[in-house]
Each structure stands twice: as structure tokens, then as C-alpha cells.
Structure P
Amino acid sequence: MLQTKLPKVGTTIFTVMSQLAAEHGAVNLGQGFPDFAVPSRLVDELDKAMRAGHNQYAMMTGVPALRQAIARKTERVYGHRPDADAEITVTSGATEAIFNAIAAVVRPGDEVIVLDPCYDCYEPAIDLAGGRAVHVPLDPHDFSVPWARVKAAITDRTRMLMINSPHNPSGAMFDFADMDLLAEILDGSDIYLLSDEVYEHIIFDGERHESVLRYEDLRNRAFVISSFGKTYHCTGWKVGYCIAPPALSAEFRKVHQYNVFCTFNPAQHAFAAMLDAEPEHYERLGAFYQAKRDRFREQLSTTRLKPLPVPGGYFQLVDYSAVSDLDDLAFCRWLTTEKGVAAIPLSPFYETPPAGQRLARLCFAKNEATLDAAIERLQKL
């Protein structure tokens, strides 16, 4: 009889809720994908790359022009220029990069500290590597990191610590004090760091993204993962990248080359051209999404849902306790099937959800018409 390697895994909550939304004609604010256009220049560059014949396998590590553009962009944004040849690997989305990094260094019996709530691909990747996820819950009110608890969770089996800022699902962000405490905890250890920074450019209210790449002592032990899909509104293209020091990149690439080998070639040429030609796109992305966030929050004030603060990312958590006593899974199913708005419950992001938590995640990376239609339905709760 087949014995599953992932006994805790079923169909992801994102797939479940999107299917439910389609079945019931609900406005889908669940799965985190934009419903507006990809930048026109990027589409033109993709077309140009395909017509120029860039339709066969790309280099395993990524198209040289793209890796060089990523190096220049990283220096422009974070003041550190990684080696394009030895430290940058282009991947088939950030999820592949996360899997590769874990598979590269985590061995059977190793422990990996994750901060709950965390994205649902983290623990399965740890399980498949033979490791064990050690869950440290974030503060349930503001989703800040309890660094003393993180330190207490470290054992002689700890191989990796995974962080995510801006955070999915809450939008919480690390500040300088967090980075200082993180460096202090890891100092003198052999623990690797995986920093999931896919929302790095969606930052609000004049704040700065504290990338691991800004801090030499941290980046020297880290896999830093980014996503073109999130930055350029093209999640379906599945292109991301990992920046890591040469020794870690070498191990990362061993997994990558036997996982997907290479990533969608013409898109790599398109992103290389886009990064150099229009840096203002990622530089203005925070302002673009902040306008959406502010408008959506103002609209939510006309409903019985209470929006929580959103420092970064494109998700809005709402407290629905004034509407229902249902648990979050039941509430989101009811909201989708009966009220016509799809949301994502928080409990699938946890090992042990906080007792009595009544929160749901809404995505505001949508056209105004989509958000207006959702608000019209939510006002009837």
C-alpha cells in the first residue's frame, strides 16, 4: 500500500477557495493574484524575445543578461552588488527557490524554525528533505516576532531559520531592531537563513524594506528569494530568483538543475530589458499599491469587518468577529457560497491557530471594479 510522504498535505486552501469562488460566481479576493494588466513594455519585450528565437533551454543558472540586471538592481536598491555568475540563480518562481534552498542544506533529522502564520509551501518542503519544522508563533495582535522564543527554539539540530518580510498573510514588516536581534541570535552559529522577500517592493507609508541583503553578517549565511511575478503582476509566468553566497548557491544549483533545470527563457530576456529600462516600475510599486490599500480600507469602514494595519504586501486582514462566531474555515466558506466574496482563512497558515482568532485575508491587488463589487456585497453582512 502506498504510504504518503506528505500525510498532512491536501489540496491547498488557495485552490480550494478559488474553485469555490468559480463555482458560486463569487468575487475572488482570496488567492493573491492581480487582475490587472502586466506592464505593456514587459509584454512587448516578451514578444520580441520569442520572435528573436529565445525559445529553447536557457542557461541552467539563468540568462546572463538577467543575472547581470538583477545584480545592478540589487545594488541600486540595497547597496550590495552580488556576483551575477556565482551568487544569482533564476528559478521557476519563488516556490521553486524555497524548495531548492531547503533541499540543498536540510538533512534528515535537522530542524527548521518557521514563524507562524507562514506560507503553506514551507513545511512540505522541510518534510520532503527529512527535516522537522519547529513552529514559533508570531504575536497574534501585531504579528511581530517574539525573538526570545525564537532563541529558545534553537537546538543543536537547528539547520535553518525561515523569515518573511513583508509578511504573508499579515503584511507585517521587519524593522532595523528586528534585523539587529536576528543577527545577534545567529551570531556564532552554523544556522542558515532563508529570507522570503517576494513582496520587497510593496512597502507603504515611507518605510524601508529591511532586506537581508543590506546586512553583510546576515547575507553571508542566507538564501534571499524574490519574485518577478509579484513585482510585475504576472504570477502565472512563474519566474523568481535566489541570491546566496557562492558556496550556498553551488548547493542550491545542484537541486535546481535536477528539479526544473532552467526557467522560461523568453521571459528572462523580457525581465532583463524591463529592469534596466524602467526601474521606476519597482520604485513606484509601493505608491501604486498604497493607493489601492487606502481606498480599500476606506471602503471596508462601511462594512462590519474591521481591517488590521497593513505595513506592506497586498493583503488585508479583517477581523470578522462582529459578523460571525464561525471558525475561519467555516466563515470563509460561508462568505464565498452565501455572500459571494472569496477570502482566505488564516488557520491553514498555522500549526496551532490561536484560540478564538476570527481573521480572514482579502487580496486588494485588484482593479477598482473588482474591489467595488466585493465591497457592495460585504456591506450587506
Structure Q
Amino acid sequence: MGASIMTPAFDLVISPLVVTDEVEVVERKGTGHPDTICDALAETFSLNLCREYLRRTGRVLHHNVDKALLCGGRAAAAFGGGEVIEPIRIFLAGRAVSAVGNEIIPVRDIAVEGSRAWLKANLHALDADRHFLIDAMVQQGSQDLQALFARSHQVPLANDTSFGVGHAPLSALERAVLAIEQRLHARDRNRDRPAWGEDTKVMAVRNGGRLDLTIACAMIGRHLEDAEGYIEHKAALAALARDCASEHGFAECHVVVNAADDIAAGSLYLTVTGTSAEAGDDGQVGRGNRINGLITPLRPMSLEAAAGKNPVSHVGKIYNFLARRIAEAIVVAVPEVSQVHCLIVSRIGAPISAPALVHLRLATKDGTPPDGLRATTTELVAHHVGKVEELSRELMSGKMQAY
């Protein structure tokens, strides 16, 4: 990359980032958490719509299906068994083109069938046909937004005035929290600790050198004989978390699993299906993990529900991924930089490749003034903004998780 400073087609502001890391809080909601289920079903719905639109018309049509609500059911959990008394209800809502000329696109069937397929693939202890009722309440989008989307044949136009944020690199604690939940989810769940449900939550609090992990895991009653077995499984899960934390540089940490248990009173986090959605909790899109898979209150975060938004023109989704990609690229390519926060703001109706503002906050390793790195960082930002349509195609492939 050249040393001359190019003039980008958007406002670029570069500021110093002052890093304070005495306290760090990182959370991840696992695959079976009610909020994560909603995110996953909304994103699955959008991806399946994209595939069907492309198959029928050769292009993605207007849709935003980023609204989903999970209403918990009723269940009676017990050691050695238990039963679901009332099913969990899922309501998928949003806007989507459902007809092209005289051809009807089965939007509701796409929503329901895709949701059941995801549930069967990801929640091993429940029966997606019996334990869930799924309803799709999707209407056509407004004429003005459909018209805006239709004008996007050459360069997609932003369908909202919004913003996206990203940071890099992930801290050791952020990586550890991701690794703990991913290790729990990636195991052979029918053979390796089948009593561990997918509804997990990992909360990590680092205060100076002290690390506390509070982990929730919905235990499955039919795979446990009694409270003694339950306690053994809690201990095994805590050991897994400590080992994973140690691999990420935390030799010592305090781990508590299912902190609300009262063993003496027989009050335990016991379920039939491995998710609290069966009786104890409800869920909603956008209340869980951000696009990097984490909830990080001491880092920049967007309140956007990225899952289910269309990947062609909805900047509330695209710019969060773009901001993270820009931050990661700068950390890799500019050796003087230790941390990056990136904010990108859109303006409705403008090309997605022409944001209203990009703000970089840079922390440097040797005190180098961030503005002295303007030439290199400007070129990197312009490069990735210019490839935003390529990023959209990656999002359509389903290889980039939005939760």
C-alpha cells in the first residue's frame, strides 16, 4: 500500500483509543438459550428466503424478517424422565415479498420448515415436531421500501439510517468465553454428556487478575438418576471450563455452575428438553449475542438485531460485519496498532459503499499518534468499504454467523 494519503468518498475520523483493562465483563448465550434460538430461526429464515428468491428470480428480493418471539411452554422435569405439558411457541414476523407476478412464493412454509430443521439439528433432547408450535406472520414490505430496494440493481442502497460497530482483536477472555461454549456445543451430544442441554450461558468477570466464571447449563432429567449424578455433572462441566480458561492463559479461575441451585431443598436446574424455553424463560431476537458471538458491555456494541435482516441492503446488519472486518484488517496490517474500535454510520437511500461516516479509534503500542497512521488506515478502510457487496454475498452464503 502506498504512503500518499488518499481522499475517501466518505468522512473518515481517526481518534486515539485509551485502553483501560482492570475490569472486563464478557457474556455468551449458548445455542439453546431462548434468545439465541430466536436469532438462529430469524437468520435461518432470511438465508432460506435468499436461496428461494435466487432460485426463482436470479436475485434476492426485499425482505426483513428480524422479528421473532419465543413464548415458553410448561414442563414437569424429573430425574429419569419428565414431560412437556404445553409446547413452546415461536412467532416469526417481518416483511418479505411473497409473490412475483402470478407466482406465489411459499414464505410461511419456508419459515416453518427451516425452523424445524434448525431445531432438529441443534437441540438434541427435544422433539421439534411435538415440543414446538411455529407460526409465521409475514406481510409484504411497504411500497417505499420495496421501491428503494428495487433501485438497488447496480449498487445496493441503504434501506435504513443506522450504524455498525466492531472491535479487534478479541481479548484472551473473549476468546476463552467463545471457546467454552463452542466446546460444549461441538461435542457428540448423544454420547458425550447427553445430560448437558444446549441452553447454556457463560458470564465471565475479570477484576484485575481475578477471574470468575458463572455458567448456567440446563440439565436433562432423563439422563440423570438422582441429585448425586446431577452434582457430578456440574463438577465435570466446571472442570471443562477451567481447562478451557487455562488454555487461554487463565491458570486460575473460580467457576460456579448453576448458581441458583439449592441442593438441600431439591431446587435444581433440571429440564426435559435441555432448554429453559420449555417452562422458565422466553426469548426474542436481538437480546442476545452480537455478531461476534459475545455480549461485551465494556466494548462498543450495537443494539441492532442483525439476525434476519436482509444481507443486501440492510446496513444495520452489513455495517456491523464491515466494522469488525475493518478493525481486524487494521490490527493485522498495521504493526503499530494494538487495538481498534470502528464505527460506521449509514444514510438511508445512499449506496451502501458510501457511508456517511467512518470513525476509527486506535490504540498504539508505542504511543504513536493515530493520525500519523492515516495513510495506511485510510487505504485499508477504503479497500474494505469498496468490497462491501462482496461481504453481502458472503453473508448470503450462511458461512458468517450473526449471533
Structure R
Amino acid sequence: MHIIFTATSYPRSPSDWQSLFIKKLLDAYALHSEHKTYVWAPKGPLHANLNYLCTQSDAEFLRKLAEKGGIAHLLRTNKASAVVNGTQLLLKLRHAITQSKQFADIYHLNWLQSLLPMWNIKTPAVATILGSDYQLLNLPGVVPAIRQVLKRTNCVLAPNNEWMQQPLNNYFGDLAEVKYIPFGIDERWYRIDRQPESEKNVWICVLRLTRQKMGNIFEWGESIFKQSRFHELHLFGPNQENIAIPAWVKYHGPTTADTLESEWFPKASGLISLSQHSEGRPQVMLEAMAAGLPIIASNIPAHADLLRKDDAGILVDNEAEFLGAIEALSDHKIQLEKSLSCKKVAKESYGTWDDCYTRFNEVYTRLLE
């Protein structure tokens, strides 16, 4: 099988965490020699068993687009630039698709908008859909345009979160199969031996610093993290919107998976995300669950789908509930119960990246049959 795998973001170096899940999935593909995988994505560390498909011009364009934060970020900050860059992106992807259709057996397209260049292409396709690109459906003309593509292309729409299944079925279910396919988790996170701090509670928050992603963490957290010496909030991630960070927050800037694995996940009391962003399924939450790190999260659909199974975390709607969750997980007995639930759900529901590859491969095979 010849697979054409496209993505508009990819880690640019071993320490870059942008779309690291794409690299993890491709590393799993590289271990299966029965297929040949071609990658159209920004240039970065790529397994030797994979074939890079981008021209130099495409690679340079994708690099600059990634430096601007991608299409989703541009839509929030500079709509004119988003339109110009989005159009260029679709044209370049269309050219790559038409050039490869002679030898492609299947296209694996990451992000919903990547379907648009598949117009009148008969080769089957699988399109993964995350929360951020799902929001593009709210833009005028996007749904009709995708419906026109799906009328002429045999495609499976693969959201990485269950909450997106029914809305996508409402939009496109008469033209394409909608199948929830969860991403996997790197085995390294399952191997972490947690020994939380005994003198104080260390809480960590790992995300891109945007107003939507941060939610109310500063407002709700001030009364406990500023006043109590028994609780610390450690914040990790690039400050994409130059958000003012209170002095009582211990901000570390961007971090790496190695640092989280070796230093922070073992000793933390829990992971916090009060995001109001349209998430798909936050990968850092999956990794925290695999490590047995309890989670406190805002009650949005992505978090609710993830944490309600077997009571794997605490969902909060307001400041009182947030402070109550902090107090509950400060009890080491409750923390241990949540930790065991998290690991169980992670293993049974998501598994590893190789399990994720298997899930996608089953869909490829069925499409080709």
C-alpha cells in the first residue's frame, strides 16, 4: 500500500513540541514495512523508512506558515493573512495530490480543510479532524464546499474525539462514513514511576498560552496559589499572545517531553486545564493519564468525553468547584484512586501509537476493498 500522509504542522526539531503527535504516529508507520508512506509536511526529523514528498518551495512555505502559528492562529489574529495563506496552502496541497495520484493507494489527510484539494480525486481518503479545524465549519461556505468534495471522493472522516461524531454526521453522514479514531500514547508515559511531593502540592499546566487555552486559571487560582505555601502552580508552554503572567505563577516557558517525563510528571499532584478552546483530544492529557497523573479540567465537550469514563478526572464549571477539586486531590488517598483510574482508561481506551496505526490501517484496508 502506498500512503500519502499530509499535515500542515510538524516538529521542526527534536525539542519542538508543535504537532508532536504527528511525528509519533509517523514513527509507528515507519515500523511497518508492508506499506510505503510518503509525507507532505513541514520539514523536520523524519524516520529513515519514510519518504519526504515536499518540494523545496512547499517546505519553505510550510515552515513560514508554522512560524506564523498556522491557519487556526491566523484566523484568530489576522483574518486577511489567514485567507491569503489558506489559499496558497490549498493550491500547494492540490498540486502535491495531483502529482502523486498516479502511485497513491490512499490519502491520509490531517485537518478537515485538507479535504478541499481532493476535488474530483478518485483515490480513497481518510481525514483526521481535531477541535481547532472543526471550528472551520462555522465559516461561510466551508460545509457546502466539503460536501461537494465528498460527493466525488470515497472518504472516511476520523475525528479524534467522540463529541464530534454526531455533528459531523449531521453535516456529512449522507456522503461519508464518520468514525471516531483516537490517537495513541507513547509507551514512555506508561512507565513513569510517580512519587508526588510530600511537603507541598505541585500542580502543572502545559499548553500554548492563549486567552482561550488559559481560561480562568489565573482568576480561579489566585486565592489558593498566591496565598498558600502548600500549593504551587507551574506553567509550561509558549506565550503566543503575550499574556501577562502573575508573579505567583511559576512560569517556565516552552518545555520538552523529556523534561515533563523525568522531572514534572513524577512529582506533580495533578495536571490542570481550564481551557475554553475547541479542543479535539489534548495529547498532554492523554500522556498525563498514562502516567497516572490526576487531571482537573474545565467542563467542555473534549474534556468531558475524556475524563468521565471510569471517573478518570475532575470536571469543573466554576471557581468553587475548581477549589474543591484542588482540595480533593490534595488527599493522597483520593489522588491515588484517580491515578489508578487514569492509567486504566489510558491503556484500555487509547493504548500506544502502534495501536493507533492499527486502527487507521483497518480503515485503509476497508476503503481499498
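FYI, it's all coordinate maths here, none of it is from the lab. None of the values given here were measured: they were computed from a predicted structure. Cβ atoms are built from the backbone, for glycine too; each structure is taken alone.
Here is how the numbers come out for the structure above:
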item: Among P, Q, R, which structure scores highest (criterion: mean count of other Cβ atoms within 10 Å over residues 63-70); result: Q
item: Structures P, Q, R, by relative contact order in percent (Cα under 8 Å, 6 or more apart): label with the highest value; result: Q
item: Cα extents along the principal axes in Å derived as 63, 43, 39 - corresponding label from P, Q, R; result: R
item: Computed 6.1 for distance in nm of label points 7 Å out along Cα→Cβ at positions 87 and 335 - originating structure among P, Q, R; result: Q
